[in-house]
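Here, each number is a calculation from the coordinates, and none is a lab measurement. Everything numeric here is computed off the predicted structure, so don't read it as measured data.
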Structure 1
Amino acid sequence: MKNLIVLIALSFLTPLVFAQTTYPLYGNDPIPNSIDVPNEEMSEASAAGILRISKVTKPTLTAYLPSKDKATGQAVIVCPGGGYTILAASHEGSDVAEEFVKKGIAAFVLKYRLPSDETMIDKTIGPLQDAQQAILMVRENAEKWNIKQDQIGIMGFSAGGHLASTVGTHYNNQTIPNHKGTSLRPDFMILVYPVITFDPKIGHSGSAQNLLGENPTQAMRDYFSNEKQVNSKTPLTYLVHAKNDPVSIQNSYVFEEALKNFNIPGSTTYFEEGGHGFGMINRTSKVKWMDEVEKWMKGLN
């Protein structure tokens with residue numbers, strides 16, 4: 001009976017830990033750069049229990065908000081990976097958001113459109129538009145969501161890391177309507193086993209092809225090789241990568257080097273092993289990189 005009472009009590013307390021709400025990313029406005037096609041979005045779980053979402057054409061932003069008494073005022077927009085072909089929406093999305101909320105940090109999981117010539121006029125900018133819109137939405141609703149306007153970061157895993165680093169280096173290229181002139185620059189970035197470059201020697205060919213097509217120009221490759229777009233105003237960055245990742249750790253190395261060239265402080269957790277796609281937990285190491293990120297973020301607040 002005692003255990004039953006405890007369970008009942010917890011069932012009432014759990015919803016108070018955080019509020020979770022999903023919003024259409026563009027509200028009632030037309031989705032920019034979109035071709036009107038039937039919604040064929042699919043969700044399925046892999047054998048490992050990973051939720052995979054494909055054929056996204058209706059982007060959303062799901063807000064996970066800590067209770068006001070726990071909130072630090074910081075916020076992170078989370079971009080799941082998936083090679084620009086699917087979204088690994090659980091272990092690189094909702095699970096991460098829930099962990100941030102435990103730390104008092106607001107989190108927003110972005111279900112961004114996946115590049116497709118069938119659903120977009122220009123597929124190369126579709127994901128960037130959605131990520132910029134997410135920054136705009138969070139910043140313009142910061143007061144309502146108990147967030148500090150100068151403490152809004154973006155996080156990405158794998159191809160989501162490419163998207164996040166694109167937002168952090170291309171914020172002056174505004175690809176969405178921005179009537180209020182709201183800053184689209186994230187205040188910090190967290191890039192987890194990211195695709196950074198489309199240099200064929202170290203880049204991820206699948207992500208490059210899915211975003212840019214089969215025969216992109218060298219100028220287009222360079223434009224979306226984000227280590228080449230770093231400047232003195234690029235946000236502070238935390239990098240996480242394993243040295244035996246098939247998405248070469250050179251992606252993180254070249255970005256780290258570009259940051260150093262502009263004297264931009266950055267921090268890293270580099271693992272000897274772990275491969276790719278380990279999410280929050282690299283089972284080959286006792287290091288909990290999310291805890292390290294939390295410590296780093298406290299220094300930004």
Structure 2
Amino acid sequence: MRNEKTTEEVALGIRRRVFEHTMRNNGGYLSQACSAAEQLAWLYNEQLNLGAPTLPAIPKPFAGVPSADNPDYHTGAGYNGPASPEFDRLFIAPAHYALVAYATLIEVGRMDEEGLKMFNKDGSSVEMIGAEHSPGMEVHNGTLGVGFSTAAGLAYGRRLKGETGKTWVFMSDGEVEEGQTWEAVQAARFHRIDNLCAIMDVNEQQCDGAMSSVMEVGDIRQKFIDFGAACVEVDGHDLDAIRQASEEPHEGRPLIIMARTSPFKAMNILEERFPRLHYVRFKSEEERARFNVSIAADLGVEPVDYSH
């Protein structure tokens with residue numbers, strides 16, 4: 001299943017949808033759309049080999065927790081198509097990027113735009129912080145550092161079963177503050193899990209502000225190499241650089257693409273909020289109106305009418 005839009009068009013569409021949602025709801029994950037739009041657009045529009053969605057375009061309500069007595073339970077992975085041996089699998093490790101992930105699914109035709117209206121509503125599966133039943137999600141990876149470990153385990157199992165599909169992870173740089181990430185990289189090298197690839201949004205931001213104010217992590221790329229991964233560092237807004245990095249030889253090793261990004265790319269007014277960019281809620285109607293006009297101009301759209 002391929003989209004007719006270019007990847008550049010998908011990335012712009014992601015930012016526009018997240019911007020419109022944020023204005024209408026007086027808050028949203030703008031910065032994540034700034035930094036990650038190209039990465040998620042590239043994954044879904046070019047890189048991933050996925051089958052057609054197996055879940056309805058308009059997401060079903062939350063069907064309850066997994067149980068032998070709950071036949072209606074499902075994960076959101078159905079929006080990425082069936083879990084067949086030849087298809088790729090994707091884990092979105094930072095669950096707070098969910099709004100950006102949903103916008104991506106809409107842009108590539110895997111979810112209806114009505115789904116975004118269900119965002120963070122009671123009884124909805126379109127969670128504010130993505131859970132395993134949320135569109136595009138297969139497991140709950142909200143705990144910092146869990147995503148790469150989960151993917152490594154699945155990739156290893158898929159290799160043992162002779163499956164040809166790759167396992168991809170979209171992750172964030174804050175996850176390198178957790179030892180579990182490094183254990184997973186080391187294990188992947190030891191077990192030669194080379195059907196495992198990741199692209200990391202290196203925007204140097206996290207919930208509590210700039211990463212450097214929370215924990216100094218040093219030379220991440222060299223650490224990944226020392227722990228056994230193949231690691232390439234690129235401009236995360238340069239699609240050609242990302243494409244080239246994905247071709248890096250990595251036999252017997254996982255591949256990690258470090259995509260360095262700006263947390264206010266294409267929404268320059270966000271720099272006013274730096275380094276508190278995790279979730280943008282407007283402090284006054286004057287600020288909301290000012291951001292509306294400024295970001296709309298940056299993105300080449302009309303300001304959002306959020307009066308009703």
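Out of 1, 2, which has the highest value for relative contact order in percent (Cα under 8 Å, 6 or more apart)?
Details: 1: 14; 2: 20.
Sorting by relative contact order in percent (Cα under 8 Å, 6 or more apart) in descending order puts 2 first.
Between structures 1, 2, where is volume of the Cα convex hull per residue in Å³ highest? Mind showing how you got there, number by number?
Values: 1: 152; 2: 128.
Max of volume of the Cα convex hull per residue in Å³: 1.
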